[in-house]
Structure 1
Amino acid sequence: MAASMALENRHRRLSEQALDAVRRQIVTGVYPPNTRLSEVELSEKLGVSRTPVREALIRLAEEGLVKIVPQIGSFVAPISLEAVRQAQFIREHLECALVVEAAKHIDMAIIRKMSDNLEQQTLATRQNDWETFYSYDEALHAIWATASGNLGVWRVIQQSKVHLDRFRQLSDRRPEHMALLLSQHTRIADAVGKGDVATAQTELRGHLREVFNTMRRMEICKEKEVVPTLVPTSTLSPSS
């Protein structure tokens with residue numbers, strides 16, 4: 001019995017690891033939309049058998065990140081703009097509530113964390129380093145969630161915004177766009193630091209709706225899906 005449970009736990013762990021790894025590669029754009037996902041290649045890159053990979057692909061299909069075509073194969077799903085809009089809606093309503101609580105409970109430790117984070121964002125913007133900027137962008141929002149005392153809500157937001165994150169990763173990476181986001185982050189942080197609840201919420205709402213401006217710039221507002229060119233898995237970097 002103990003051996004059976006150990007094997008079951010190991011299998012579950014490997015399935016979760018495969019799921020997390022492939023999801024991360026899809027969300028960050030390493031595997032762009034329409035990429036063929038070979039079970040054999042993924043199992044070799046992840047160092048697991050094909051079964052955990054197959055289970056991961058099925059779960060990712062349930063999340064709308066993968067399309068499984070019978071007798072043909074599995075592919076990264078195009079980005080659904082409807083899913084992006086719904087994710088933005090959830091994020092805006094939940095996170096605006098979080099930032100209100102953050103502004104109410106601000107202290108010097110949080111102010112220092114925000115300041116340090118914005119310095120790193122500024123440096124990344126100057127160096128045109130999107131990946132670093134994006135990581136500090138996410139970290140700043142997590143700081144506000146931590147300050148609110150509602151980290152559980154932040155986890156819900158993270159789980160619900162995978163389609164939004166995919167769009168953000170594959171859309172506007174220009175230096176001027178990073179500079180715009182940095183200025184928005186700075187205004188939100190300033191309001192939170194002053195305990196200005198109304199301004200913090202207004203600035204955050206405008207910031208979170210910036211994705212719609214990006215859609216308009218890309219002239220895809222009326223499209224249902226974002227479908228870049230097919231990329232074979234053989235050209236992709238191994239999973240980390």
Structure 2
Amino acid sequence: MEKLKSGTQKLGLYLSPGQLEQFHIYYKELVDWNRKMNLTRITGYEEVQVRHFLDSLTVTLAVKSLAEGESFSVIDVGTGAGLPGIPLKILWPDIGLVLLEATAKKAKFLHHLVAKLGLGNVEIVVGRAEEVAHNARYRERFDLVLSRAVASLPTLVELTLPFCAIGGSFVAQKKGDIEQEVNKASRAITVLGGSLREIKAVDLEELGGERRLIVINKVGPAPPEYPRRPGVPAKRPIIS
């Protein structure tokens with residue numbers, strides 16, 4: 001895990017030997033299960049360290065106000081193989097984590113992985129964000145909402161901000177030229193009770209390209225009709 005170790009040090013993070021071992025186990029389980037189901041097209045040892053694990057941990061650049069070791073609640077929407085939620089949980093074991101995944105097969109992998117890594121206070125929810133966000137147990141309950149490579153930002157805002165508590169934040173991981181995408185999402189952000197806080201550049205040579213963290217603060221409640229029924233946020237996004 002040398003690539004991951006050196007990369008996280010550039011982020012100002014320290015991974016203990018035990019945490020590095022957890023990431024090593026994560027890699028082995030990911031590759032093993034990937035032979036049975038489609039979890040990732042990235043399987044090389046160093047490539048997974050950088051493009052999955054390190055990339056996930058860049059989220060910390062946007063949440064420095066949530067101090068390391070402090071207990072706060074996180075939901076990872078459309079988590080897939082557990083990214084970025086599980087790397088963040090390995091880094092900060094005290095957080096409460098919900099992994100939301102629509103595919104039952106992937107959820108089975110997540111249950112196995114969480115047990116294998118010995119992670120506590122992790123809940124795995126099988127369902128679509130459009131439906132789960134209307135459940136009072138999850139609606140506007142989280143200090144931090146995460147999503148990685150799930151949808152365009154106008155759609156993503158509708159799928160995620162209803163989970164975010166007022167005073168909390170949503171962080172979307174994006175790459176490339178995102179100015180137009182952010183502009184298109186401005187109306188959705190306002191409608192869903194959000195306020196764009198910042199677009200933070202991720203400056204790590206290991207990752208290459210233009211990676212950005214879009215940080216949206218939750219300043220008001222999301223109207224009860226949002227998110228709309230499954231599929232509608234993608235087909236008819238709220239755009240400016």
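Looking at distance in nm of label points 7 Å out along Cα→Cβ at positions 139 and 179, point out which structure of 1, 2 has the largest value.
Going through 1, 2 one by one, distance in nm of label points 7 Å out along Cα→Cβ at positions 139 and 179 peaks for structure 2.
Suppose distance in nm of label points 7 Å out along Cα→Cβ at positions 187 and 211 works out to 2.0; of 1, 2, which structure was it derived from?
Working through the options, I get structure 1.
Work out which structure the value 1.00 belongs to, where FRET efficiency 1/(1 + (r/R0)^6) of positions 155 and 171 (r between Cβ atoms, R0 = 30 Å, to 0.05) was derived from one of 1, 2.
Matching structure: 2.
Have a look at 1, 2 and say which one yields 0.75 for FRET efficiency 1/(1 + (r/R0)^6) of positions 83 and 203 (r between Cβ atoms, R0 = 25 Å, to 0.05), as calculated. Please list the in-between numbers first.
Values: 1: 0.45; 2: 0.75.
Comparing all candidates, it corresponds to 2.
Which one of 1, 2 has percent of Cα pairs over 27 Å apart, as calculated from the coordinates, equal to 30?
Only one of 1, 2 returns 30 for percent of Cα pairs over 27 Å apart, namely 2.
Tell me which structure, out of 1, 2, gives -23000 once helix-only ellipticity at 222 nm (-39500 (n - 2.57) for each DSSP H run of 4 or more, over all residues; to 500) is calculated.
The structure behind it is 1.
Matching task: 0.95 is the computed value of FRET efficiency 1/(1 + (r/R0)^6) of positions 107 and 131 (r between Cβ atoms, R0 = 25 Å, to 0.05). Pick the structure from 1, 2.
Working: 1: 0.25; 2: 0.95.
The structure behind it is 2.
Compute relative contact order in percent (Cα under 8 Å, 6 or more apart) for each of 1, 2 and report the one that scores greatest. Spell out each step's value before the answer.
On the way: 1: 31; 2: 17.
Going through 1, 2 one by one, relative contact order in percent (Cα under 8 Å, 6 or more apart) is largest in 1.
Bear in mind these aren't lab numbers, they're just calculated from the coordinates by the rules spelled out. These numbers were taken from a predicted model, which means no experiment stands behind them. Cβ atoms are built from the backbone, for glycine too; each structure is taken alone.
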